[in-house]
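Take a look at the structures below.
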Structure I
């Protein structure tokens, strides 16, 4: 094992032990912080799965160039599924609908029975893993690629929509939005797109002109903004107290500043930056925007989850959030290196690529820019 891998493994173990202590001291605060970190990191392979399917349907250079990245990223799905187990173990401390389902209307009370919640989560991941395996087995077979991508896109959309309602919207059982499933869909799509493009830019081979990938990133960011804007307009114009309070809770106690940061960092700045041809054509600028997008997912995840969970300790939640982000990020990084090595044996892990990035970017940017 290399020094870099040993260091990352050691940090993962330390942060994991901190989380264990946190669960013992304050289960609710640690569980909420862990869910925020899991949502931010776990959305990457889920979102990459639909991009994998799209690359089979829209045959371009990215279908071939990004195939190892797609395989490596979707290969993280079993790890992400296992990482969700702590949330299931403390779900009664985090989800009020599960802790007190008797107070809900009959249908919701049955829907949020603990065993049924766990069963749905297991089904989601089993089907996502099966779809990823189907896509990998269909490679180089044109008819099989189209068939797997077509069926998989429909199944993926339905599963992600239900998962968003189960994992996020159910934190506030009195709130309901018919577009909430699509909100989580856009969350995973933006995360997966940014990660796949960033990993492709860090790879040894040329993945094609940066301009095209900039357009892809901009399009998913605009979809994300459109869906959030639609929910806000519909809920605020309806003026229904149970729905408006969702925004009220995120417009006070300091959350208004986080919301403003998310709006600027996730849409205003990237949109204005990618209006310029130089930014769209330069790999380093695109890589920076991908990194910014991934960072913004952590802020969005916190906005979606933390205001909905009552009785949290600010200090405990902050410390456990840092530990959870570090733990899950390192675990997925180690797993991605291994998955990427299996997908493309001639490509070194990202840890070996990053030190050469500055030296090679100038050479690659000229060709990719053109």
Structure II
């Protein structure tokens, strides 16, 4: 599919127009200059878009929150009857994603339909358009080139990736414009629907795109032997002593897991007032003491090092063995959020040097 050109000056108008047909989410600067994916809503869309930031280094909270909220009501109940509360599915446009977060979204999609189809998650995630804006200034803790999850994703049919599309549109910054790569039929249809915002890319534009991609990859300074680490985890060649050293330092706040784009742990609880109640779920973390505690009060992972091993082996062993995909997308959020400066990148470095 032939690349197109989108002027940066037209991005806000495109998002405003698209929001008439799509529930549109874009990265906006918020309090403290943190960037979040926020829905364009109401009559003040243009005012919201004044805070649009497509050059962010990393979102504070990954966009998985759109389909997997930190706290959600699953259903209500009254007098022995269940009252469903989830809304009909709508078309969602996620504009301005990073490549690593798209990989995280695809990972979560697979998880929530693999063994049991979670209607609450899938209802929010089933009909979406994923638009990547490639990262040109990666965060210092990012190692996406090692995990092969960024700063751009390969086009379908390219030597790096075979037949399926992992994105719908991918934008490459070439100055005052973006070169737009089309990754799916849905992306092609989107461009056709909003054709007045897109022009054909010239040969010079394509060459500038290739150069911009090379520069973005070179800007990722943290390089790891990721595949070697995954192999060691899969072959059970990681020592218990390493987990014990991490456990001695970790304060088990769960912050690294809350900001991880592939963590899916949750707790379920009921709350009730008079005869009306509701069932909710909220994010949880496998490193917490109570996460695996059983009704008998037995806890198979009472020791801290055991919970530590669960976390890293889940990401770098079990996810890979089950799906062929690692649960780590190289975004570096875990290290950025950790108050005691422990990141999965440091664990990978230790494993590969052992």
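Every read-out reported here was derived from the displayed coordinates using simple, explicitly stated rules and does not represent laboratory data. The model shown is predicted, which means the values in this text are computed figures rather than measured ones. Cβ atoms are built from the backbone, for glycine too; each structure is taken alone.
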Mean count of other Cβ atoms within 10 Å over residues 80-87 - highest-scoring structure of I, II: I
Winner on distance in nm of label points 7 Å out along Cα→Cβ at positions 8 and 280 once structures I, II are ranked, highest first: II
Origin of the value 21, where relative contact order in percent (Cα under 8 Å, 6 or more apart) was derived from one of I, II: II
For helix-only ellipticity at 222 nm (-39500 (n - 2.57) for each DSSP H run of 4 or more, over all residues; to 500) computed as -25500, the structure of I, II it came from: I
Structure with the greatest value (metric Rg/Rh (Cα atoms, Kirkwood Rh), set I, II): II
Which of I, II yields 38, 26, 14 [semi-axes √(5λ) of the Cα gyration tensor in Å, for residues 88-303 alone, calculated]: II
